[in-house]
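I've put the structures underneath this note.
A short reminder: the numbers here are calculations on the coordinates, not readings from a lab. Please read all numbers here as calculations on a predicted model, not as lab measurements. Cβ atoms are built from the backbone, for glycine too; each structure is taken alone.
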Structure I
Amino acid sequence: MLPDTSDKVAITQCCNAPQQPRLDIYEWKGLWLIEVAPVYESPVCLHLLMERNFSKMQIQIDSYWKFSFNLMMKLVFAFATAPLFTLQIHASVTIKDGKGYVFMGRSGTGKSTHSQLWINNIEGCSLLNDDNPVIRIGEDGVTRVYGTPWSGKTPCYRNLSVPVGAIVDLHQAKENAIKRLSAAEAYAAIYVSFTGIKFVKELADAYHATNLKLVTTVPFYDLNCLPNADAAFLCYKTVSQQ
């Protein structure tokens with residue numbers, strides 16, 4: 001059991017949509033306290049009491065054990081690896097010719113659909129992860145994308161990594177069009193797509209360092225697309241030329 005934290009000080013609340021998990025974030029005696037509910041209006045089911053640098057933590061699960069344990073591992077991983085040039089991002093990743101092509105975008109924009117269009121229409125493609133892959137810039141300067149235990153509704157849990165070929169930000173549109181993004185545009189696109197607490201200075205500094213390296217070493221594109229094979233062919237033809 002965690003200690004009595006009733007005198008905790010509220011910092012912020014995070015919830016992207018009513019049916020998404022809610023994170024209530026507090027400070028307590030120099031520590032971070034995160035309390036999680038499975039959806040916005042639900043009671044708290046998971047408590048994380050953490051050191052300021054996220055090196056140590058205490059955990060208490062009250063209910064929703066499978067959900068709580070899975071989310072706890074996901075959050076702990078994201079926080080602890082932030083200083084290691086690592087990002088856990090909301091994306092779908094397709095492998096082609098030994099490279100990973102990362103498709104980002106807001107929920108409902110068709111990331112999974114676009115990956116499947118590659119797989120169905122372009123020979124030699126396979127899925128690496130369909131929801132929460134990890135990108136890491138190695139000590140050798142190579143940016144790789146990794147499969148993880150978190151793949152959303154698609155059971156794709158591959159213990160595999162490949163170099164990143166390109167990162168593509170998807171948008172639904174009435175016609176297919178693709179363009180290369182500048183470093184500033186790429187930074188804005190990746191900033192809204194990774195898992196992390198961005199108001200904590202130590203974490204924010206780590207995210208900035210990673211993003212800065214990422215947008216200056218990996219090609220980023222913006223793809224306005226329909227859910228059709230032509231979008232996949234256009235994207236593949238453009239990004240595979242790098």
Structure II
Amino acid sequence: MDIERLYKDVVGELERRADARSAAKEMFWHKKVGEGFKAYGISAPDFYEIAKKFRQPFRELSFREMVELARRFFGSGYGGQMSFGVWLLKLNVKEMKPENFGVLEEVGDCLNNWGTVDVFCIDVLQPLLMAHPKEVLAILRRWNRSESLWKRRASVVVFTRKVGASGRFTDEALELCNGLVWDKEDLVRKGVGWALKDCMRGDKEKVLEYVKGLRRKGVSAVITLYAIRGLKGREREEVLKIQ
């Protein structure tokens with residue numbers, strides 16, 4: 001398949017539906033963005049309409065072609081194109097094996113906004129973590145120490161939602177959250193709080209005690225207040241009274 005033609009066709013659709021005012025709003029909501037972040041201002045319905053149009057051509061790609069096209073999307077810096085990059089990887093996530101994980105590192109180097117980070121974690125990294133925990137955890141541990149705030153956020157956001165609720169990776173989640181509890185970046189701290197909140201659904205006693213310990217150490221309330229969003233009544237009060 002002609003990857004260059006397919007890439008240009010997708011970009012053409014994005015450019016045709018671009019809206020300058022919506023793009024400005026998107027940039028505003030991504031206040032902390034990486035160098036080179038750009039937005040089309042595409043609405044969700046428009047994105048899904050474009051995705052539907054290209055679903056079959058994407059499915060006809062070989063794995064090598066899929067990776068090459070995803071590289072182009074992620075390398076663009078545009079949030080809209082990066083969303084297509086995530087979608088491409090999601091369509092092929094079951095085919096990905098540890099020997100293909102170099103593409104994950106490449107994606108990590110391109111991350112430049114929290115929206116792409118979060119969707120990439122949930123749609124791509126989470127299923128890969130469940131299927132290949134050893135290899136994915138090795139990547140997450142490297143990202144946890146990265147200079148890139150987006151990699152650091154990704155290293156903990158991967159433990160949200162179903163992964164957190166499963167209780168399967170509680171110890172690993174706490175290990176990686178612990179590496180970032182003093183992080184200076186608000187978006188990283190919020191990622192830590194989100195991970196702790198969802199991991200509490202899988203192992204409440206262990207995670208709740210950990211959060212109490214963070215309160216005693218004086219860790220940012222951004223983390224601890226986010227972590228206890230799901231708590232009510234006495235349990236919540238017990239955390240809040242810790243000064």
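Observations
- Highest-scoring label, criterion being relative contact order in percent (Cα under 8 Å, 6 or more apart), among I, II: I
- Given 16.2 for mean count of other Cβ atoms within 10 Å over residues 88-95, calculated: source structure among I, II: II
- Origin of the value 21, 19, 13, where semi-axes √(5λ) of the Cα gyration tensor in Å, for residues 104-191 alone was derived from one of I, II: I
- Computed -8500 for helix-only ellipticity at 222 nm (-39500 (n - 2.57) for each DSSP H run of 4 or more, over all residues; to 500) - originating structure among I, II: I
- Structure responsible for 3.5, with distance in nm of label points 7 Å out along Cα→Cβ at positions 48 and 232 calculated and labels I, II on offer: I
- Parent structure of the calculated result 1.7, given that distance in nm of label points 7 Å out along Cα→Cβ at positions 24 and 80 is the read-out and I, II the choices: II
- Structure (I, II) behind the derived value 1.8 of distance in nm of label points 7 Å out along Cα→Cβ at positions 128 and 160: II
- Origin of the value 13.0, where mean count of other Cβ atoms within 10 Å over residues 136-143 was derived from one of I, II: I
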